[in-house]
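Q: Before anything else, here is the set of structures, which you'll find just below.
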Structure I
Amino acid sequence: MEQIVLIGPPGAGKSTVGRLLAAEIDGEFVDSDELIAKRAGKSISDIFLIDGEPAFRAMEREAVAQALSSGAAVVALGGGAILDTASYELLAAHPGVIYLEVSISNAAGRVGFNRERPLLLGNPRQQWIALLEQRRERYEKLAKQRFSTDNKKAKEVVVEIVAALR
């Protein structure tokens, strides 16, 4: 089975589904945000607040390239990874990109719209909607397959993905 790369907005379940999917197919899981936090020695929100978004995006570009070349069976990318031109080009050439779709009503309960998500500060619902509008076209263009995570447990989404890939 080729490497699976999960993209989508905050709250779509990329990390949760990714971990379960990797376990289901007995493969390694890599989360680009975890790579960034580990390398920086601080949380994603601290990177945004202390170093700024441009510094985070530069770290993210490196983490995406590292994750895609890691040989991991499943890779989960941060919601904004698709905005970077170099990352977008890597993903456009990748055969295993899956877009996890989610509605605002389902994302709200998962994200909690808390301060750990720096791009959702202020009016988190409006910010989330604006982020999705800015990114949706790229998610859709990159996706080889799409799965809705609305009103589903992560395990149910994993079952759907595995069935589609077999």
Structure II
Amino acid sequence: MSALALGERGWIQRTNFVVTGILMLACAFGLHLALVAYGRSFWGPFLIGLYAVGLIGAGIFATDVTGMPSKAPAPQQRDFRGALHDLFSLVVFASLFVACFVFAHQFAVSGSWGWRLYSVMTGILFGTGFIVFARGFASAGKLAAIAGLLQRLTTAVGWIWLALVAAHLLAFI
């Protein structure tokens, strides 16, 4: 997904990351308000806020991904901008992964066992997906050919979970 930020129309993907990050900051604030019914949680909304900051940073600092097929030769060395993009992207995936388990705990404490199970299963699937696609991006083997697809599927799993949790908790605002 980050490679879409490269090239002449890369500003569209960079803008997408930044705008989505700003919207996720609003989501984090809304989750903070909604969790009053669940005994308030600092960590859940904080992690979603951190997720938002990661998205904004990933949008500001575009990747310098190497080895992409194009007319221009791929850069041989990563630059500072690309390293910052990778760092912010790691914040995105790590914070959402941990948030799944923080919300699972919050749901368990309140007796919402279905939401707890869904959050735990999402966390496991999201974390596993991250490890698999990261290994794919780091290798030249068979996994490399589908790493982008696995990244998109993993991201979709996380976004769907977050959207459903936010929709569920909207009733408590």
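Values in this text are rule-based calculations from the coordinates and carry no lab data. Keep in mind that what you see is a predicted model, and the values were worked out from it rather than measured. Cβ atoms are built from the backbone, for glycine too; each structure is taken alone.
Q: Once distance in nm of label points 7 Å out along Cα→Cβ at positions 24 and 136 is calculated for all of I, II, which comes out largest?
A: Answer by largest value of distance in nm of label points 7 Å out along Cα→Cβ at positions 24 and 136: I.
Q: Supply the structure label, taken from I, II, corresponding to helix-only ellipticity at 222 nm (-39500 (n - 2.57) for each DSSP H run of 4 or more, over all residues; to 500) with the calculated value -15500. Display every interim value, and only then the final one.
A: Numbers: I: -15500; II: -25000.
It was calculated from structure I.
Q: May I pose another question? Identify the structure, out of I, II, from whose coordinates P(r) over Cα pairs in 5 Å bins from 0, in percent was calculated to give 1, 9, 16, 20, 19, 14, 9, 6, 4, 2, 1, 0. Please list the in-between numbers first.
A: Numbers: I: 1, 9, 19, 23, 22, 16, 7, 2, 0; II: 1, 9, 16, 20, 19, 14, 9, 6, 4, 2, 1, 0.
For P(r) over Cα pairs in 5 Å bins from 0, in percent, the value 1, 9, 16, 20, 19, 14, 9, 6, 4, 2, 1, 0 is produced by structure II.
Q: Starting from the value 0.8: which structure in I, II was distance in nm of label points 7 Å out along Cα→Cβ at positions 96 and 144 calculated from? List each step's numbers first, then the result.
A: Values: I: 0.8; II: 2.5.
The read-out was computed on structure I.
Q: A follow-up question, please. Any idea which of I, II comes out highest on FRET efficiency 1/(1 + (r/R0)^6) of positions 8 and 128 (r between Cβ atoms, R0 = 35 Å, to 0.05)?
A: Values: I: 1.00; II: 0.50.
If we compare FRET efficiency 1/(1 + (r/R0)^6) of positions 8 and 128 (r between Cβ atoms, R0 = 35 Å, to 0.05) over I, II, the biggest value is for I.
Q: Further question: For structures I, II, which has the highest computed value of relative contact order in percent (Cα under 8 Å, 6 or more apart)? Each step should come with its number before you reach the end.
A: Details: I: 34; II: 21.
Top value of relative contact order in percent (Cα under 8 Å, 6 or more apart), among I, II, belongs to structure I.
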